[in-house]
Structure 1
Amino acid sequence: MKLHHIFVLLFPLTAFFSSCASPGSPDGGPYDETPPKVVGSSPQYGQLNSSKKKIEIFFDEFVRLENASEKVVVSPPQLNAPDISSSGKRIMVQLQDSLKTNTTYTVDFSDAIVDNNEGNPLGNYTFVFSTGQKADSMEVSGRVLNAQNLEPIKGILVGLHSDTTDTAFQKKPFLRVARTNSTGDFIIKGVAPGKYRAYALQDVDGTFTFSQKSEMIAFMQKPFHTGSFADTRPDTIWRDSTHIDSVHVTHFTHYTPDNLVLLAFLESHQERHLLKTERPSPDHFDVFFTAPTNVTPKIKGINFDSEKTLVLNRSIGNDTLSYWIKDTTLIHQDTLTAAYTYMQTDSAGILAERTDTLNFISKISYAKHLKWQKENERKWQKEQDKLKKKGMPYQTKMPDVPLELVFNGTTTIAPDENLTFETKEPIANIDTSHIHLLLRKDSVYTPAPFLLRQHPLSLFQATIFSEWRPKQEYKLLIDSGAIKGIYGHLSKKQQLTINVPSLDSYSSLFINLKGIADSTAIVELLDNSDKPVRKVRSNKGRAEFYFVKPGHYYVRLFIDKNGNGIWDPGDFEHDITPEETYYYPTQLNLRALWDVEQDWDFRAMPLTRQKPIQITKQKPDKGKTIRKRNAEREKNRH
């Protein structure tokens, strides 16, 4: 009898602990697969004449926010960031800016709201209220792409101005804003009917204006009008993956424009200033600038003769310059002082000449450099002494370090390629009489003509040009001392075999460009990482690629409006848009012995659909969906 009572008492306790099992456990009942629902708010959704700066949204279950700082956007834009938080079954938004009169406010949460347990998404949700007697409901949508490579830009700000003058973008905060998602798409909500200009802005300082040259921007030259019309779309309900249960027609309001394309870029004419100087080793010093210019700086040594002792290695835009010291006695001097004259942007935003006195102090003192040198000599001598004691051949004089030549890539080259080599020390002299190029004919090597030229900017690079005949073998012979560095180091004797494959090993590609008959288009052949491997200028609307290695390629072109051979961004101040860029929408497979003729109407397809997904780096984020774990569990049980 007592045992019976004990059983009765224990059973409820067992049932109680069982009911407290974790919701994620298969024994704890079905998983929660219901997204949270909004059950109320303060102020009410769509409320008019509201004066509340604190917004509270209530749900039927516990909720949380994911990446609120990145996803939640308040419009009109807030100069003082609002406080956004969640607690239990509610979300709070505390606006810090004063409310504007007769204005529609939207808080776009995107997909940031999920339930607390299973992370079921509410879906794209926007809260709306108005401080006036009406709530504006128009929408403007589109996509932001990188102007140079048509990559979707994620997280950039998109804004509207009803003031369509050019100065509004720089002087007034946006009226309405949105932020792009992972595909570069945006929807600006709560827009009043009217005329607008659209902009994109990588807002560095949070002013909602284009205030810094370092900010990526996009702008539309022409304004547009908002509009709407009644529209329908079919909504299909699927019974399973292969059977349609029913099709319903949904009526909705279609807002326009819904296909804006904003092409974002970073202006190239950033302010030019001296960024830094450094002397990483005693033999050279470097000067860095924030932007390029076509004017090469001038240097005048104060405690040394710069004209006789320096050689310059520079970038094409004079934004990186390296000065190498020819005089080995001057290398011993740890501090070099010079008057340096260069172009810098002044307070009026104009490039003007400026002269500074600069000190170039070596990070490695000559004493330390000499110590390292003596240590190397000591190690070498120790090794030679060991060899001598063992009765093995040894050296009595430490050999000079040779000038090493590094050739580009493989020694198999196409007929239209050339052979380039680089050195680790600036080249002082090349004696071409000690360089020989031989062509093999019937097992006999005969001299072949060639031309050797040093790179016009680089002190370290030279190229050997020749008529490389298909299906032939060449031999390059470099005698000892043929190439001399500025510190007296000499190249060692070297021999290189060069093979030129037969024409059967290559493919040819000819692209006929529709809608362009001149030579302004530059067409690029791209690899699988979206990098150019070949580039040609069109000729009367035709681009020709010869000696292409077989493989899979993509094609891009840009309209070279100024004829400088490179893609140029836009200039907002002068109302210049970036040079147009287009992608051939599919991959091209080029095979050996093939001559591929391809027509391309590059303006026929919208820009948003041109770039192949295979080479698009900004992939779409994986959409949030209900996981349907109950169905998975039932399936696993059977």
Structure 2
Amino acid sequence: MTGMNYPIMKNKDLLLHILLVFVTITALWSGTASAMEPAFSSLFSSHMVLQRERPISVWGSATPGAEMRVSLAEHVQNVRADKSGNWSAEFPALPAGGPHRLELAGTDGLVRVLENILIGEVWLCSGQSNTEYPMANLNEPWRDTAKIDSSIRLLTVEHDSSTKPLAEFTEVSGWEIATADTVPSFSAACYLFARALQNDRRIPFGLIDASWGGSSIEAWISARGLKPLDEFQRALELNEVHGRDTGKALQAYVHDWKAWWRAARDDEPAPWKADFEDNNWPAAPPQLGDWRKWAGMGTKGFTGMVWYRKSFDLNAAQAKQGAVLELSIIDEVDVTWINGKPVGAMFGWDTPRNYRVEPGVLKAGTNVLAVNAYNSWAAGGLIGPPGKIRLVFPDGSHVPLGEGWRVQRVTDPTGRPPMTPWSSITGVTGLFNAMIAPLSGYGLSGVLWYQGESNTGRAHSYENLLALMISDWRQSLGELLPFIVIQLPEFGPLPGIPTDSGWARIRDAQQRVAAADPLSGLVVTVGSADASDIHPPNKRIIGVRAASVARGLVPGNDEVTDGIVPLRALRMGQEVTVHFADTGMPLFVSGAATPAAFELCDDLGACHYVEARLEQNRVLLNASDIAEPVEVRHAWANAPIINLHGAEGLPVSSFRLPVENAPD
């Protein structure tokens, strides 16, 4: 007990006083705890839909040890809160229908009533911006909002991220009845899928939209799910450290970032250091803003990486304090140093950067601020405005930092820098932890997954990640949970020559995962989109095709679930024959006499367009000009031209197959 000015062990009055205060605080705490009303989890609200024909779980919180009565549709359960204050009740499966009431009563009587609850099918829709794409943005949205069935209910999960799995959503607006006012802001793909499926099933539908534009798939997978993959071990380690000590995690991340930089540019001085010479760098425009719009700076239309540096002076009184560095908006990733010491790193398109500068970082005299900014899409850099870039001290005084920047574009390719693992949509596990984990125990009919655009630059690992994510979600949300994967459409320039394509690799991975999993299906979307728009507005075809896949996943239904599946490519003489799975309907070519978009790749890695012909559901490729063909590719482009179709008019989407020698 150092620092005391009195002999505490000799002062009985003081000891009695401390004891009295302790007892009083304990009594107050106990009284507060005993008065805590039982409550439902925030996931449960009036107007919700519960999954039909499966046992129903309901849960919530209360004072530890509190006894309660929970009732649903004339079924009653008596429950007791555990030592952590959590309670749960299990009800028998109910058929589709309603409305019902869900009631919660404590020892003093009725506490909470949820009304107008329906029993039906509950579908989770997740992914990135094409999942979020709202009904209001459809072409001619009135076609789908003129007549709305109120038995469709909507729940939008707010954007959130966490380094640890959450039991509750931190923010949820509650279930809404589908109306002319609520539907326009809801996920178009999700709503149109349910509406198409409801035409057959005539039951209530509950739709949960948990999506975030620009998100990578690894952000949607739990730490448990990513653990088998070596490439994510460091990210998971840093994420765990960040949950305990953000400063230590930042230091470790910046150490890795600098190692990445030096591995690619080991002969260049470090621009983050205070003594780095930047006098030959050009001055940034005074207004800053999107670097793609700067004139004469070599950054017009540029996506990539740019360094920013500036000096500023502090007096001794200022320098001995801590401060907050306000950088306003940076698009999209930054790593920031003051005097060579890292003070912050973050991802975000329109997120202000406010970084805590600990005492000891600043110094009297000249200080140097360095920012590395990276963008992969659209706007880039310190967007500003300059008036909001400043260093703020605890007393409210500040030093303006918006002017006097020098900049340097990174001209040599460096690739994508390592992301902060705790970032929301570019990190690991964060979106699963905050937006999926709280759904554990809530019965679902299945999942619509519409994502992949943000992984096209790292498409080689997508097949493994998608399969892991499906397995991971089934551990949390239900072992037999069906997954409907919405394949990427076409996007980008038309192909002129054979080339590699991240978009084609993602489509191929999505098809492979769906074909290998009897509880998963694939929605083929190529041929349905505007290749100039990464957010194609024709979500109606997605809804119709997704509903068809959902029907096909039900045993006894013969609708196509995995697209047109390529099986093998066999070489015999100067021809390679591509065989497809039988869908019960023949393949056909549209708009030409022969199939287009086929390539053969040789043993040196060069790929060539080849002539093809369709015979009895097989495609025969002319290999006479390819000395040693080792792989077949079809529609291998970001925006392929496809004229080969199968059952129900589905295009044969992107795929690749190894070439095998035909048996004798």
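Taken together, the values in this text are just the output of simple stated rules run on the coordinates, not laboratory data. Note that the structure is a prediction, hence the values are computed from the model and not measured. Cβ atoms are built from the backbone, for glycine too; each structure is taken alone.
Tabulated values for the structure
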| item | result |
| --- | --- |
| At a computed 0.70 (FRET efficiency 1/(1 + (r/R0)^6) of positions 84 and 204 (r between Cβ atoms, R0 = 25 Å, to 0.05)), which of 1, 2 | 1 |
| For 1.04 (Rg/Rh (Cα atoms, Kirkwood Rh), calculated) the corresponding structure among 1, 2 | 2 |
| With mean count of other Cβ atoms within 10 Å over residues 44-51 derived as 13.1, matching label from 1, 2 | 1 |
| helix-only ellipticity at 222 nm (-39500 (n - 2.57) for each DSSP H run of 4 or more, over all residues; to 500) from the coordinates reads -6000; which among 1, 2 | 2 |
| Mean count of other Cβ atoms within 10 Å over residues 380-387 from the coordinates reads 12.1; which among 1, 2 | 1 |
| Structure responsible for 49, with percent of Cα pairs over 29 Å apart, for residues 308-571 alone calculated and labels 1, 2 on offer | 2 |
